[in-house]
Structure 1
Amino acid sequence: MKLAIVHEWLNIYGGAERLLAEILCLQPNAQVHALIHNEDNLRGTSLEGVDVRTSFLQKIPRVEHLYRGLLPLMPLAIESMDLRGYDAVLSISHAVAHGVKTTEQQIHISYVCTPMRYAWHLQEDYLHLHRLNKPLIGAAARVTLGLLRRWDRAAATRADHLLAISHWTAERIKQAWGRESKVIYPPVDVDRFNPAKERDSFYLLVSRLVPYKMTAEIIRAFNQSKLPLIIVGDGPEMSRLQKLANENIQLLGHQPDEVVTDLMNRAKAFIYMAVEDFGIAMVEAQAAGCPVIAYARGGAAEIVREGETGFLYREQTASSLVEAVTQFERRAKSFHSQAARENALRFSSSQFQNEFSEYMKAVLES
């Protein structure tokens, strides 16, 4: 069958882009469509050289820097895509891709990372990040986001079949759209990790530095505990976090995969506080034999085996994290790298390939 894959913005190589790359390994003849495409940012990745057909948003000057502020235009852009020449459409959606229009003769499968987070559960973060939280402009922005929620709910009826990346996302889909979905966990490259025989004394966080990741609270916790913490990642909060961090905390900024791999292989434990739809970094840490200490909501509760491969703490606060790290320090020797490694194999690329291929075959041949 002739297959179109619809993505949203192809300008970084993150979790959704790794998912796309894995699917293209299984469906090499599929044609990729996206709202925008920045080839330069994908050089050296599995998506380098992939032919991508884009929307009218691509013509906007400096769109790669402005695209998040163009959220109100995205429903129009996704609906304007002409996909009539395909037998089937697979949308990979965390914002608007599920709203692509198809015909009655086409099969539309939407693989959902989350319902549009900026319109639903991260509205205040979106307003703050784009400086839209002032009284007059904030009121207009909230009205716009309300209209986007209405569009989002209506657009969710267009897909014939829904996949979710986690049970957490499946529940969000049910709450926002009133629809059931099948869970297939996204693939993680677990084979690139090789746990060190002796782990170092530092704790590790790998994350984009944006408000909902709660990095400031993690820094406050380690300022209090005085334990060594290494933070890898970049983002708009970098300068503020650098001022907040004491000498026991290193902010390394963006690092290449080989550096991240080495740090995960050696870290004493991996720290996380964000509520994630899945949480690839937590799986990668487990593949590196690294215990994970994470907030007990979102994908973390599906990834971490409490007391066996890590700790899950109950409040999204610095004090709750301090308590969890203190408990871990007392029990650190009871955590074994092999248990974490074996746990991560549930999310391997081979596991994904088997499940996804069987699902696609069943749907497309039914």
Structure 2
Amino acid sequence: MSLPIPLLSVSLITFFWIVAGLLAMFTALSVVVLSLTWLERKLLGRLQRRLGPTRTGPMGLMQPVADALKLILKEDIVPTSSEKAIFWIAPVLVVVPAFMIWVTIPGTENLVLKNLGDLGLFYIIAFSVVGILGLVLAGWGSANKYGTLGGLRAAAQLISYEIPVIMVVIAVAMLAQSLNMVEIVEKQGSYPYVLVFPLGLVIFFIAGLAEVGRTPFDIYFAESEIVGGPFVEYSGAHWSVFFLAEYINTFAVAALTVLLFLGGWSGPFLTGNWEIIWFLAKVYAVILVIFWIRGTFPRLRIDQLMAFAWKVMVPLSFYAIIITAVYLFYGWPPWTLTLMSLAGLLVVGYAIYRRFAGPASQAAQVRARYQALQSRSGQ
């Protein structure tokens, strides 16, 4: 049974606009990735007392374009012993979820490709975990033992840090009484959630860094550890797809941080059609913090990374759920949730400080006893 001509025309027009919207979103995200690569190299150059890219275009602005062209034109080598189908499909499984979550991430109240309503946060979390499969298949399909080990490390890390992310998202949904991204931003009209729930921001931001494999959580593809991880056999356009997915996910983590905790597109000075500027300003401010962390902190070992996830982040995320539930059940004023959040952060921060400062203090005590014995023997 064929559709009537008017209905067929409407369906074709709807399909055309969906495709046009997806192409526009992909183009915008590609431009964002180019800007992030330039910004990161410039900022790291400033932190390390060097210039960064300067020769290709004014202030090196064309350097990301030159890098992209180099990767696209570079020879794409496929190992003879690899599983060809898996080797080819793995990059797609990594980049498609990174791209598709942006279907429902709003830039402003009206600037969103498809507002899924109360399925918004659920859709984002559900799609974001699919990329883990792509990393495992990338290592397995390469027929390389180091690639396989890197894929397994990636799965262990991402699954571990996915738990705190999900728990904090649940806590924010409890506060806003909604999974709709637009409603969550509107509920922050009087005060952003970072003021009442700073613990959630810290957990989400740190776990988000681990989810996208940014320093200091970039262990599963660390060259000093396992010669490139699941990407060791990839080159050219295939490797650039993983690179593209990493930066799209970094931008997504920054955007979700802004939407969930920093008031989204709301601001004291810019309103109306200028809301997107306020949103992008906040997102790029968060991204600068991410880049600053890369230039400041050393990489964790795999045992430290996993211990931090299961001994610190997961219990802290459950604590966040408990204090949010208590705050909502008893109807306490917002400052009580702030105090409970800060108390949790202070206790955990002090425990981590004692853990890392312990060996140094013990060494200082041994040195002091040795010096005391030396002075006595000298007398």
Structure 3
Amino acid sequence: MTSVSEIPTDLSARSVPYQLTRLGVIMSPDPARPLEAEGVLNPGTAWGPDGELYLYPRLVAAGNVSRVGRARVLLEDGVPVGVERESVVLEPDRGWERGEHHGGVEDPRITWVPSLDTHLMTYVAYGPLGPRPALAVSKDGAEWQRLGPLQFEYEDDLDTDLNLFPNKDVVYFPEVVPGPDGRPCYAVLHRPMWDFSFVRPGEAAPLPAGVTDDRASIWISYIDAEAATSDLGALARPFGHRFVAGSQFPWEALKVGGGPAPLRVPEGWLVIHHGVTGEITAGGFTPQQKVRYVAGAMILDAKDPSRVIARTPEPLLEPATAEETQGTVSNVVFPTAIERIQGVDYVFYGMADSKIGVARLDRIPV
């Protein structure tokens, strides 16, 4: 395991030559649809076998119960401008996905993995014990098979069991990467939360060995590539857990979390992430109004994706429009998907936990 103290602190000196430019809203809740009564937000994306791009929004019904929908993305001159709704692809119909006062399947992140010929959808199963990461897979993007909650392999030198803790912002890399011992692996970013308040209010959670900061941070885990090729279920049993990045700059002082699937760029792996400032009140598992979410970026080493080699010292996108500053949780931009359309990369993001926007990702000449 990589100790937090081993992570370099001068990353702002390295360049992250990318910028985000907002283009507008592409999906708003339809008042005639009860499943969208409390918002549409935080989508995944995937290309279908028909050559169409599909959006997979989190649909929030009354009582903060979430489902995953599917909608065809409408393009004008290659730019996403809206959606055509189709169906619901994932319902909270398993007991471990249904909480008493808040539940559902939330915040899908989808990665197409060509070597497996499979879409990997991670989502937050908000059940009786709070948020847990889960995995579903699909060949065509229409029918999804659950592989169940992620079961993080126990590793004694970590001095804790990651399965004890809530976890969010889980997303797989689209390609095989070097594992901890150099062998080919699939990798997944995730964000464990050292927080027992959902089930044991007032009790401090034990931190893993080498961790001294209890703020939610980005971690990486691995799956042996040969094992995953033989059995997709191996993807739900990651090992080799390592700290990647925590809060470093003022605009991410409260916590950080991963966003869309990492994008391979000349410098390494580009990770668009969110940073949060503000104050958590009434427990971290309820909608907040004293927080601010912005988007930044970091680059991970292609030879060792647990190592950050560059990071943006300032946000790439901040809440500014009415749709981003007013909503279920105000002042939120929350990137969750990225797709290349006619040679241009577009980032899809949640706006104030209420709507979905799109921004263009551009490389800045250096």
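What follows is calculated from the coordinates using simple rules that are stated; it is not laboratory data. On a predicted model such as this, the values are computed, not experimentally measured, just so you know.
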(request) Out of 1, 2, 3, choose the structure whose coordinates give Kirkwood radius over Cα pairs in Å equal to 21.4 when calculated. (result) 1
(request) Out of 1, 2, 3, choose the structure whose coordinates give helix-only ellipticity at 222 nm (-39500 (n - 2.57) for each DSSP H run of 4 or more, over all residues; to 500) equal to -11000 when calculated. (result) 1
